[in-house]
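The following blocks contain the structures, represented as C-alpha cells.
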Structure P
Amino acid sequence: MSDVAVLPRGNAVPQMADEMVRSDGRNRRAAETRRKIIEAAKMMISETSEAPTVVGVARRADVSVRSVFQHFRDVQSLFVTVMDAIRADLVIPEVGPSSRPLETRIEVVVRELAAIYDKVVPLKVASGQFATHPALIERSQESSRQLRQATFEAFAPEFAALGEAARDELADAIGGALSLDAWIVLRRRDGLTLDRAVAVWRLTLRALLAQTLTVAKG
C-alpha cells in the first residue's frame, strides 16, 4: 500500500490538530467552571451553615445557572460533591502509639476530633434538609466506622482488658458521646467555647474509660 493511501488528504491533519486543541480547551474550561462552582458552594456553606441554592452558587461562582446544571443534575448532587470535597480537605491526624500514658491519649483524641468537627459543623448543619439522601447516609456511616476504628486503636490497651460485649458497649458509648452531633450540641446549642467544649469531652471520655475498666476489674 502506498503512502498516499494511508495519509489523510488535503488539510485533514491540521484540522484534526485544531479539533484536539479546541477539545482540550473546552475540557479545561469545563474543569475550571466545575471547580469554581464547588468552591463557591463550600464558601457559602462555611459562611451560612445552610445548603446553598443553585441560583446563589451560580451568582457566587460568576457562572450561569445553566452551567451549574451542566455539571450537577440537581442541588442534592452538588451538595454531595461539596461534602466529598470538604472531607478530602481534612487531614486525619495520627493519634500516636497506644503505649503512651492514657491521659495523653485522651487529650490527643479529644483535641484532634474537636479540630476536625469544628471545620465540618457548618456542613453538617446545612445537610439537614438532605438527611435521608442515600449518599449522605453512606458517608455518615463511614465516618462513624472510622471513629470507631480510631477509638479501638487509640485505647487498645484498655479495650484489651475487656470482654467482647464490654468492648462493644464502650466503643458505642464513646462513639455517641464524641459524635459530630454531640459536638454541635456543645458548640451551637449550648454556645460553649472551643476550650470549654474540649474540657467537657475530656471529662466524658475519661469517665467512660474509668467506669468501664473499674467494672471489668470488679
Structure Q
Amino acid sequence: MTTIAIIGAGPGLGAAVARRFGAEGHSVALVSRSQERADALAADLADAGVTARGFAADVRDPKALEAALAAAAATLGPIEVLQYSPVPHRDFMRPVLETAPADLVGPIEFSVYGPAAAVRQVLPAMRSLGRGTILFVNGGTAVLPHPDRAGTSVAFAAESAYGHLLHDTLAADGIHVAQLIIPGAIIQGHDRKDPAALADTLWGIHQGRHGFRHYADDLDS
C-alpha cells in the first residue's frame, strides 16, 4: 500500500482529499502544525475506514517537514502522492506598497522553501516506485497577482515556477507534477469548489496525468 501525504491537512479540503484517496486504497499522512488536530482528523478518518496518521510540522521549518515526511513513510509506507496545500497566513496579504523586504520572508519560506524541502524528501521513494504525483494547490493570485495581497502574489508565482520546472524535469521518471488553482474561497455546496468536488478534481489530475496547471473554477469566481 502506498501513501498520500497531505501537507496543510485540515477539516476541509485536506479531509476531503484524504477520504477520496483513502477510498482508492491509499494510506493517508496528515501533516499539520498541530499534532492534536492532525490526530483528531486521523481518528475521524479511521471511523470512515481510512488508514490515516497525523504528523506535526511547520512548513516554514524544512527540517521538521522532512522529519514528518520520513516518519510518515516509515509508519504508513512509501509516499506515492504528495499534496502541498497549506493555507497562507493572513499577514502574507499586505498591500504591495506596504510590503517591506522582511514581509516577504514568511511567504517565501511558506511557498518555496517548504515545497522544495517536501519534494526533495519524497523524490527518492517515488523514483524507486517508478511513479508518483506531486500536487500543488494555490489560490488565484498564483496566476493573477493582486495589489492587496503582495506576499502571496509573489510567493505563489515562485511556487508555480518551481512546480512547472519539476513538471518538465520529472516526467521522464514517471512522476507527474501538477498545480490546481482555486480562485476565491473553498465553498461548501459549490458545484466545483466544495471540498469533495475539489478532491474529485485532484483525484482526476492524479489519474489523468496530463498538463501542469488546472483550474477549479473561472478566475473571476
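A short reminder: the numbers here are calculations on the coordinates, not readings from a lab. The structure displayed is predicted, hence computed values, not measured ones. Cβ atoms are built from the backbone, for glycine too; each structure is taken alone.
Quick rundown of the values:
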{"read-out": "Answer label among P, Q for the case where helix-only ellipticity at 222 nm (-39500 (n - 2.57) for each DSSP H run of 4 or more, over all residues; to 500), calculated from the coordinates, equals -25000", "value": "P"}
{"read-out": "Structure responsible for 50, 23, 14, with semi-axes √(5λ) of the Cα gyration tensor in Å calculated and labels P, Q on offer", "value": "P"}
{"read-out": "Which entry (P, Q) yields the derived value 2.9 for distance in nm of label points 7 Å out along Cα→Cβ at positions 49 and 65", "value": "P"}
